[in-house]
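As structure tokens, here come the structures.
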Structure 1
Amino acid sequence: MIRRWFWKNKFFFLGRFLSHLGRFFTGIEIHPGAKIGHGFFIDHGMGVVIGETAEIGDNCTLYHGVTLGGTSWAKEKRHPTLGDNVVVGSGAKILGPFKVGNDSKVGSNSVVVKEVPDSATVVGIPGRVVMSGEKRVGMDLEHNKLPDPVANAVKCMMDQIRNLEDQIDQLKQEQEELKAELAKPTQVETV
């Protein structure tokens, strides 16, 4: 990319100017200082923002509205590094100077603020690893099939509630049986 060449050769104004021009026409803001690998793909890129010290590995995919942002103004590494074969879902925010490991997936609208291991799946706010060590064959672009930890938690709670309701019903039945037994008149034997 020509804007990266300008930035590396200390033509900062020209690099930023071309970056802003590209943002005007595409809705995608990529700082000329960002390092981007081969096979990088932005699908429906409106609103994508990639910060100055961000690094993106080979064969990564970003969907619309993704931010690779920083958390400080210091002149140091402050944006994330994506490993190879990373898929980042729509609207996700990855904020800070840490690495998202190779072959990882970040779910749509997740907010990731800490390191992600290789071959992990992260969802939620803040982002949590919900699967780790999964191996994919080829590039898996179906980020709509990520697990939903909140739905899983609700399902577990509903199962527990049903179990408790069954126990309460059983205790009520036993209580009614005891009341009925106590209400029976007792016969006293006389000698």
Structure 2
Amino acid sequence: MIQIATIVEGHGEVAALPELLRRMHAWRPADQYAHPLRPIRVHRDRFLNREDEFRKQLLLAAAKCGDQGWVLVLLDADDDCPATLAADLYRRAEQLLPRRRISVVIANREFEAWFIAAGRSLDGSRGFRYPEGATVDAESPRDAKGWIRRNMEGGTYSEVLDQPAFAAAIDMQQAFDNSRSFRKLCKEWDVNLVTSNEGG
């Protein structure tokens, strides 16, 4: 069994990401059973900009999943370039945790962009309505949370309640087809758990 220690920034992702990873296991079966642990939630600015905080949380994640585990960092891009931010964080993490499975995935622009990417499959779920006839570039809306909120009946969206429910309901293939950053998550899953059992 491979344990997955994840680092996230949002309250909703604490429940939503493990759900998504459990579904990933069914959709893209790993060579070994992969068990997602409860995520470590960090303050984005402190985690990115304070070396002591970055080190503390990475070492905590490594300790939680053990030498054979996988450390997965998932953050929102916001206005940063996902590829540049991911490469920088991976370089820093690799220096702290050499020869370990490590991945950095940056959701462009927010975690909710993956729900927009699979929005048609969520139509009718928890009061969400995908705009009829719409073609939405999932990773374009600056405020993905706001876009979802505007398409919820009553105009309310709760990260803590709706994120895990949407993670349990989205069509994974739709998300893959329509979101480059979701494809990055899938690639890291394959590299670390499917195509190789050597460090990532």
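No value in this document is a laboratory result; all are computed from the given coordinates. Computed from a predicted structure; not experimentally measured. Cβ atoms are built from the backbone, for glycine too; each structure is taken alone.
Structure notes:
- If Kirkwood radius over Cα pairs in Å, for residues 71-182 alone is computed and equals 16.9, the structure in 1, 2: 1
- Per FRET efficiency 1/(1 + (r/R0)^6) of positions 31 and 159 (r between Cβ atoms, R0 = 30 Å, to 0.05), the highest-valued of structures 1, 2: 2
- In terms of distance in nm of label points 7 Å out along Cα→Cβ at positions 39 and 175, the structure with the greatest value among 1, 2 is 1.
- Which of 1, 2 leads on mean count of other Cβ atoms within 10 Å over residues 15-22, largest value: 2
- When relative contact order in percent (Cα under 8 Å, 6 or more apart) is computed for each of 1, 2, the largest belongs to: 2
- Value 101, calculated as volume of the Cα convex hull per residue in Å³, assigned to which of 1, 2: 2
- With helix-only ellipticity at 222 nm (-39500 (n - 2.57) for each DSSP H run of 4 or more, over all residues; to 500) derived as -10000, matching label from 1, 2: 1
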